[in-house]
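Each structure below appears as structure tokens.
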Structure I
């Protein structure tokens, strides 16, 4: 199992509001507009419900991230369903003060030695972009 961690970012919002927003994936529906036009062409469709979000990505196919655990104002844990690479992901939140929250995204993935060199850099870059995106979400 390989572990990847995003850079630590600071979200300029209250930890309670952040947790409330991120722990109900229906709230991410409004973020579709934030995806750059050149990236949206790789995503055929996205759907959201309270506990999961599903992406149909070229050339991989449908991948679902499903929440498996919520620890209020601390952690949201996910598992990837239908992913070509088995993985778990979690978002960690730590309150700095009333209106600032540190966050980090961690992924554990089962990567064989052949595929690891090919996916490590894109996965790490993707995690850092996700962490940055969390700082600009309208909570």
Structure II
């Protein structure tokens, strides 16, 4: 499986990494440390299999002049019954258009019509904790 993720500026990345560290120190979540060198991100797309060479060539063409997309995290959320906590960006026209355009431009790579990252399924988020204990 492959994922396409959006990364943050250094300041935002550092703030989220500090939160991850605090959650780990307090034995709340070690999400950030389950994958070596995990970076804070928002997943834009996922692919079951991929011709990486073709995908990268198309990425180079499509995103050669892509400007930075500004957004703000104004919400903390949870996926029900998942134990996942996340920051959610304000969903702006620019963010939705960027995401939709990606999927239009890379449609030939999609194999999973039920992907949670496709337009109309996607909930943009940056995970801050997972497997958070559920209280019954």
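Bear in mind these aren't lab numbers, they're just calculated from the coordinates by the rules spelled out. Since this is a predicted model, take the numbers as computed values, not measurements. Cβ atoms are built from the backbone, for glycine too; each structure is taken alone.
Data for the structure
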{"quantity": "Origin of the derived value -6500 (helix-only ellipticity at 222 nm (-39500 (n - 2.57) for each DSSP H run of 4 or more, over all residues; to 500); candidates I, II)", "calculated": "I"}
{"quantity": "Origin of the derived value 1.1 (distance in nm of label points 7 Å out along Cα→Cβ at positions 51 and 67; candidates I, II)", "calculated": "I"}
{"quantity": "Structures I, II, by distance in nm of label points 7 Å out along Cα→Cβ at positions 27 and 99: label with the highest value", "calculated": "II"}
{"quantity": "Which of I, II yields 11.2 [mean count of other Cβ atoms within 10 Å over residues 75-82, calculated]", "calculated": "II"}
{"quantity": "Structure from which 14.8, 46 was derived, Rg and Dmax of the Cα atoms in Å, options I, II", "calculated": "I"}
{"quantity": "Ranking I, II by mean count of other Cβ atoms within 10 Å over residues 11-18, the structure that comes out highest", "calculated": "I"}
